[in-house]
Structure P
């Protein structure tokens with residue numbers, strides 16, 4: 001084959017992955033080609049990319065690279081891989097779940113965006129990329145203070161500043177507001193059209209394939225299919241949903257008994273904010289927010305990236321120390337009146353990108369779910385059989401019981417999100433807070449999770465706050481809306 005290529009993988013069998021993929025792996029990625037690797041959660045997309053990057057040595061077959069016109073042929077110098085799990089880089093070593101809410105701009109131990117972008121070798125490229133992603137206002141912000149969407153823009157800018165030949169991005173559009181999604185798609189299209197940088201996208205939403213993508217590689221059940229053109233893939237795409245199974249899941253949730261905890265707060269306001277403001281040094285995040293959540297409400301919380309949605313939720317979940325300086329009442333009790341954070345958290349089920357980022361426990365999936373019964377990151381007590389049965393019930397409901405005894409850190413990021421959702425639901429909370437709950441889920445699992453959410457919120461006394469940048473993700477039970485603007 002005389003065609004020019006950037007990656008040529010032929011009949012590869014990876015030593016550490018031989019038990020995972022059913023057949024040898026092959027991919028001929030031509031110069032100028034842009035690829036979407038698509039498939040459901042747990043299909044093997046990330047593992048396949050790890051093989052392409054040489055993280056699993058081949059015991060059979062071969063893999064060749066041609067990164068010309070780059071002077072170096074080293075993979076790590078020419079390929080940048082932005083994974084689903086957002087990270088704060090070197091700051092991750094000391095990152096914990098509450099750190100973002102209790103850090104100030106003057107915390108010198110935590111690097112700023114400007115510092116992490118590094119020295120400017122090409123001032124024109126630096127300026128172009130900073131403007132391209134509209135991150136001028138973030139340059140002096142501490143990295144752990146970035147919202148999920150802001151962090152993703154930073155990662156992309158950082159990757160492009162290194163002048164890669166190949167840019168690989170896991171689910172690039174999740175966690176971004178509509179305008180930023182459009183911006184990112186435009187930026188990637190511009191990069192693709194200019195040449196010099198080739199792009200591989202890993203996508204769980206099978207119909208979310210940008211127009212600049214030239215080819216699609218389907219991956220399913222640890223089997224890599226044949227590469228086809230984007231047009232051919234979309235023409236034969238037929239997403240089939242098991243309607244009967246979805247209805248069965250809904251009935252399963254609707255049949256749950258009334259939770260006594262819901263009865264204990266009956267008639268009380270779940271959340272009340274009176275002129276609530278939050279600022280870090282001179283940076284105002286929330287300003288004079290008035291908000292009342294009554295029992296039984298289903299709220300849709302939205303706003304552009306960096307508008308303060310996650311900060312607002314951190315006040316409700318008692319994770320932000322500034323809540324003591326604000327006029328806030330939770331479950332009918334004013335904050336700072338002697339209640340413990342555990343008294344608040346016992347009524348709340350919660351999942352968010354921040355929680356996913358901080359949950360780095362190498363524990364069996366069943367223990368991760370059980371930790372939701374104790375509102376802990378990790379599990380420090382032995383779980384009785386009766387509670388394990390409840391955990392198993394929710395694993396079955398989300399269709400992930402087969403993962404029960406697997407290590408949380410060794411399953412796919414989409415499967416991790418399903419596990420954290422089961423953790424949020426496991427204690428049948430009075431208040432359910434779901435921040436980007438469908439983040440990284442494939443098309444089928446999004447349908448299942450939406451069915452669970454809608455059934456859950458139809459039960460007596462249940463209250464929910466749901467955050468999403470996609471109108472199509474909102475459950476049909478949404479009754480009220482709050483939109484935040486960036487200050």
Structure Q
């Protein structure tokens with residue numbers, strides 16, 4: 001599509017994000033939420049919806065949602081109510097889902113994202129609690145021998161639904177929002193946000209309108225977005241599809257569409273449901289949920305330092321650049337590791353550079369997370385102190401760190417085994433420099449004639465002669481002195 005046509009329209013996006021809470025038991029019963037167990041083994045009369053079974057609310061799940069709501073600047077309602085959302089599907093054993101409708105746990109919040117080089121506030125309409133459905137498993141499709149199975153292990157698992165205002169204006173905005181939201185959930189430790197296991201799922205509502213118009217266009221809901229990359233691609237495709245329809249004089253139909261990652265396109269699934277289609281009514285087996293001031297304060301007391309606050313502290317207390325602070329605080333585990341390195345005595349900027357470059361490179365190559373680093377924070381700090389004290393050069397330090405990573409040994413042990421120790425004795429370096437100068441009259445003459453770049457060649461020769469162990473700064477200073485003496 002031509003950029004000129006695309007620029008005549010504005011994309012409007014809202015997200016509905018489902019976050020599986022990190023509780024050990026389900027929302028209304030004591031069954032395990034453990035992932036990967038054999039099908040239909042974590043079930044009981046309550047989550048199977050058997051007659052006479054009554055739900056009992058999981059208090060930990062409510063506290064987790066309150067923590068998330070506080071992090072998203074929401075108003076926590078002193079009273080909320082559960083409702084029955086009625087629809088029929090094979091993996092919904094009761095024929096309805098216990099959710100919240102017109103009286104959610106929290107609402108009217110916001111989350112700031114980086115958009116186009118500036119910060120933009122995205123409204124949070126509501127945050128509420130609900131139970132998950134089961135899972136349908138299909139085999140043989142699209143061949144003739146087809147079979148479907150139902151696994152109800154997930155039925156009744158606690159979910160938090162986060163609904164945004166239609167404040168996102170591009171697929172990139174949506175990607176950034178979901179990334180920041182995931183980071184916050186991981187900081188709060190309310191979910192593991194594992195998209196492959198279904199712990200974080202997202203549906204997107206997208207519409208387009210003429211640029212400058214205040215009237216919202218007809219929206220479609222895109223489902224089956226199981227990665228951040230698919231979210232961005234699906235929204236890009238859907239916005240262009242809707243623009244093409246309007247440009248051709250056709251109408252956008254309000255419907256639910258699925259993203260096909262193989263064909264890189266969306267396709268219609270069903271007409272979009274409205275709230276009245278679900279016949280919501282208050283859940284008769286559960287009393288209204290009352291949040292006391294003490295309970296709310298309990299949730300607040302469990303709040304960790306959040307990413308934005310930690311980033312600001314890193315830039316203030318450690319004098320880090322905004323980019324480095326943002327990278328370090330993008331993960332709670334990474335930020336914690338970095339602070340342990342600093343607390344163990346490393347200089348903050350040096351610790352940031354080595355953590356973000358050398359260590360993360362080794363972790364990426366070995367496909368490990370920072371929490372599984374074989375180099376403890378204190379060991380990295382010890383290596384950085386040796387570099388700062390000129391006991392070892394930065395170049396040798398990289399070699400030492402790689403061996404520490406592979407063997408688990410300390411920096412002093414690796415240095416002793418490999419015979420690595422930085423040479424800083426001026427007399428030893430001067431002797432080596434004089435030998436190089438005497439053996440290379442041509443290069444010496446070039447330096448004397450004003451070719452200052454020749455100095456780099458001399459530094460390299462001295463470093464080669466000393467097997468890389470000479471202090472480069474001292475080498476350069478001595479060479480300048482000795483070459484100048486020759487010149488005179």
Structure R
């Protein structure tokens with residue numbers, strides 16, 4: 001059925017006159033667990049990212065960019081499909097029954113651990129339109145990206161992180177013996193592949209860095225030991241991984257520029273979720289990866305496209321990685337046919353030829369995600385980073401809703417970016433207005449709402 005639909009879409013696109021001539025290349029850079037403040041361009045005074053900062057200054061930086069989920073797999077599935085997690089059923093990594101059973105008041109929604117073959121994703125559409133599609137690094141949605149429209153796979157599989165960044169890498173298969181640090185090894189193979197690639201191409205560069213295990217790049221470590229930061233960033237090992245990632249991107253851009261491959265290329269940079277609290281710090285954002293406070297879902301996010309996007313521009317429009325699929329389709333002038341997106345094309349604001357109407361952003365997580373040793377003072381309790389619930393943002397308002405007790409929190413992000421002051425009891429009408437919109441969204445998307453009590457539950461939150 002899926003192949004028939006792809007074939008039908010291809011005929012439709014051909015009939016509408018799609019041509020691959022002069023089409024831009026696309027490079028999608030999706031960093032793993034990089035926090036909102038982990039770049040110099042975003043305010044870090046500790047990490048050194050000159051290549052990424054320089055690249056960002058050539059395009060448009062979004063100061064309020066979001067991931068569709070607070071951890072790896074659901075964020076990536078939503079980005080690739082352009083669909084909310086309830087559409088594909090991936091809410092977390094592994095089981096949704098995270099943490100101790102005695103601490104879970106309700107039975108969470110079952111979780112899909114791989115993306116179903118019925119979903120049509122971005123690289124499949126591009127591949128059917130003559131783009132060479134290359135996946136480099138982490139995949140995490142199935143056994144191989146080759147199952148979903150990629151021509152080339154460099155180190156990607158179902159694993160969410162490497163066993164080690166030093167060889168042997170364990171669960172990362174690079175098909176040969178290698179003595180390099182993993183980020184270096186994957187980039188070396190990526191550059192070799194790009195040297196053999198002609199336009200048009202789609203490169204999905206998704207390094208395992210800077211996900212755990214936090215293993216330093218030894219020749220960079222000493223420069224960060226003892227270095228001070230005004231925003232609490234102090235992990236020298238992590239800093240060395242960030243700089244090494246930046247250095248590798250410099251090698252990629254140098255190779256592509258030498259081959260004149262960057263002259264007509266749309267470059268998108270973001271992280272798959274917020275930074276891991278305790279490893280990095282994102283002040284003034286609350287919490288980190290796994291939480292639906294701002295620290296778990298707000299990410300560095302920018303676009304570069306020479307001659308199309310104004311260099312040195314910034315934008316405060318709230319956007320999400322759900323918007324990438326439709327944005328790329330419009331940028332490439334590819335009709336979307338029967339495809340249906342939950343995000344919107346950002347091209348009008350990227351090219352400054354239009355504006356987006358104010359819209360609500362939603363997050364749905366009918367699951368549990370257990371706490372870990374860091375940063376629990378910034379979550380609601382000491383047991384979980386996330387309890388089953390939903391969140392939404394509309395304008396400056398942020399609403400959190402929790403399924404266990406029907407509790408709500410309301411924050412004014414313009415005046416309380418740290419989400420410290422719950423206004424739900426002070427502003428009951430605004431709270432109810434947003435909650436009504438959230439409930440309508442649940443209904444329209446058939447979002448599963450867990451309600452069954454867990455008989456093993458013993459502890460109140």
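Values in this text are rule-based calculations from the coordinates and carry no lab data. Just so it is clear, the model here is predicted, and its values are computed rather than measured.
Figures for the structure shown
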{"quantity": "Per Kirkwood radius over Cα pairs in Å, for residues 118-341 alone, the highest-valued of structures P, Q, R", "calculated": "P"}
{"quantity": "Structure (P, Q, R) behind the derived value 4, 21, 32, 27, 13, 3, 0 of P(r) over Cα pairs in 10 Å bins from 0, in percent", "calculated": "R"}
{"quantity": "Top of P, Q, R by relative contact order in percent (Cα under 8 Å, 6 or more apart), largest first", "calculated": "R"}
